[in-house]
Structure 1
Amino acid sequence: MSMGKISQQIKKFIPRRIGYTLRRLKLWYGRMRYRGNNFYCPVCEHGYRFFFDGGFDLPVISEMEIVGAGKRPNAICPGCSSNDRDRLVLLALKNQKYNFLPADKLLHIAPEPSLATWLGNYQMKHHGQYIKGVKYHEGFYYGNDVHLIDLLQLPFKSDTFNLVICNHVLEHIPDDVAAMKEILRVLVKGGQAILQVPWSMKLDETFEDPNIQSIDDREKFFGQFDHVRLYGRDFPSRLRSVGFDIKVLSVNDLDLNKDTITSFGLNSKELIFVARKA
């Protein structure tokens, strides 16, 4: 059994309250111990001597040049555990020219803990509603305020949310088109969704095969034991096919210079896929 699968199974057996408390203590310790000036995290707004390396290596990740996967230096903040993708998404959310925030109603699916803390505080300050949902609870990551929801059948009325954030989820879902349609349904007209996925720079078309079922084969072909596809450069087209208008943002679109990219520990190849309900 792969280390990723073992980790997932262990987390499921840890009571949420205990795991969540242990994680918060660990992050407090990291924030105190590793303070410095070499790197800066815009999520927890602290400086650090270094960021931890993140991710893991598999042959397919380097062979297919998968963005959003693989072992990355200076990726994980020791104070809030944000990764490079989390920090880039936050910088996009803060950029006023894209009108993500403030949002009257925000749905965050599989919420990244560091982003969720920041967004919860922001929405409370601006009197906006913030709903977090996940398929199942993991004790290390989620508190009792996270709802159990199914992305294929969201328990919300149509035209409800101004913003949906759903990062690195669609690659886990066999019927990703149905999930995209559900996200489109619950957005208000003009509402936006940030939909990050790992994707290959070498693939013109997304690769998926329902016959690939075993953990080893999924790691071999998709880059992770619980992924069911590897997205290609056609990911924006797949989103358009269900009715979204698509905008793809790069670090240049966010007006980030080289020094900021380095000190914030960002991946300059990462793109942000923004889907808008027309």
Structure 2
Amino acid sequence: MLIIGEKINGTTKRVNKAILEKDFGYIQALATRQVACGADILDINAGTGIDREPEDLIWLVKTVQDVTDVLLCLDSPNAESLSAAIGEARIPPVINSISAESEKLKGILPLIAKNNCPVIALAMDDTGIPEGVDRRMTAIRTLFDSIHGAGIPDERVYVDPLVMTIATNNESGNIALNTVRAVKKAFPNAHITAGASNISFGLPARTYINHVFLTLAIAAGMDSAIMDPTDTALVSTILAAELVIGRDRHCMNFTKAYRAGKIGRSG
């Protein structure tokens, strides 16, 4: 299970302050702590205005790369920002994201193909986020047609089924899980990722909902998550879920994490 660390996100007040003030120490501490807790990839989202985002994204890439060699995930809807920051990455970064929206395909897909970048692909199109599984799969198939046309192999694609809060639609969990299953059936070599905590937005005791949803999503075929790697309880849930469904050969990942004190010792 690949963990994409979510904490360097300029849409949050404290990170935005650090970006505006060029607070190297704060950003680097966020990066190193996430990696120490098990992040395989670090999401980098400047979240600033379009006029300054290219500069800010470049600064974030350089700042993080000064303290870690972990793979970066450049998170922006702006092709100009992505183009500028890709050139600063030491290895081809993950691009977060594209969709079947015509403007996204036109502006961002050529960058991905040219730079051999992995990509997060959203299950949406020019009409927005489709409500049901069938319409989401229509958007995903349209997107894969373009991805294949650009010469990008399925192995470099991380499909995001777009997890929506269950607080506004009681079927949100089922829609997301069934979309995961449908993607794995149609594109078995592609990966699946998501912001799993979206499922509980607006509800109390969110952690319990997040843990259950992530366990079910892993069983359905999800092999990556955009999440907080410093949440040791959530990491423990991932390790236990993968162990139970046979993804952890000889139980080594779970056992190593236990011996390293990265998961709880109760029970």
Structure 3
Amino acid sequence: MKRYLYRLWQWLYKGIPVQRISAGITTIESGQTLSGKKILLTGGSRGIGYAIAKRMKEEGAEVLIVGRNEEALRIAAAETGCQYIVFDVTDISGLSGLVERAAEKLGGLTGLVNNAGVCNIDNGFLNVTEASYDEQFVLNVKSPFFLTQAFVRYVTENHTGSSSVLFVTSERGLYPDDAPYGMTKAAIGNIIAGIARRFALQGVHINGIAPGVTADTKCHPEMAEDLYLKGAVGKRYIMPDELAEVAVFLMSDASKCISGEIIPCNQANHYK
């Protein structure tokens, strides 16, 4: 009774209505972390994207991978149990259609993983070409920006409820860099923080992971035998499978309270 009288006093004296909101805390069982989730993932035929797609499928999600190489996609889909669409994500005008096609194939859409990207070896600031600069900014920034726009429009217009976006960025975006690749990843960090604040109330949580130098054990299985990396603080490469574990958590309802964050996955190999 005291609580209600106090609220009445607040309303009469201050004219401020009291709002109530719940946290909706979620716990999960192993193997069911992403149960019921329907996720679109770009660049899923190899490397980090492949590992994330495989792990998300193991945790109960329906996953659709996207890429340009149909043969690579077909093999990856067969190995992971995912569906696939052949599509070049630099076709900006087609991204809304991609979201619609993915939603149709999956029977809805609740998640997006922006993994596709390119890192050109430009050999220093003075050797960067316009073509290399443009290629990296289109694929690493422009494409995920507009794909995320199309995805957020879809989930908000369809009242999907809790939904997730994950950007696979890089440790190179966590410190100053004169290479276009690092610049693109820094830009992604700004995008994550900005749109996360804008759509938090609509139930869209948006985060990123920033891997260190990662071993491509699918294309180079011998790397799994020796992960030594001289220049890294932890003295080793990062494994795609351990990145996938972080990605699964950030795409789950258990991480709903986390949004607008980038999780460095590089054993402290960065400065803040």
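Among candidates 1, 2, 3, the computation of mean count of other Cβ atoms within 10 Å over residues 205-212 that gave 15.2 used structure 2.
Looking at distance in nm of label points 7 Å out along Cα→Cβ at positions 77 and 93 over structures 1, 2, 3, structure 3 comes out largest.
With distance in nm of label points 7 Å out along Cα→Cβ at positions 213 and 245 computed over the structures 1, 2, 3, the top value is the one for 1, the highest of the group. Here the criterion is distance in nm of label points 7 Å out along Cα→Cβ at positions 173 and 189, and among 1, 2, 3 the highest value is seen for 2. Can you spot which of 1, 2, 3 the value 3.1 was calculated from, given it is distance in nm of label points 7 Å out along Cα→Cβ at positions 53 and 69? Only structure 2 yields this read-out. When helix-only ellipticity at 222 nm (-39500 (n - 2.57) for each DSSP H run of 4 or more, over all residues; to 500) is calculated, the result is -12000; to which of the structures 1, 2, 3 does this value belong? Matching structure: 3.
None of the figures in this text is laboratory data; all of them are computed from the coordinates on show. These numbers were taken from a predicted model, which means no experiment stands behind them. Cβ atoms are built from the backbone, for glycine too; each structure is taken alone.
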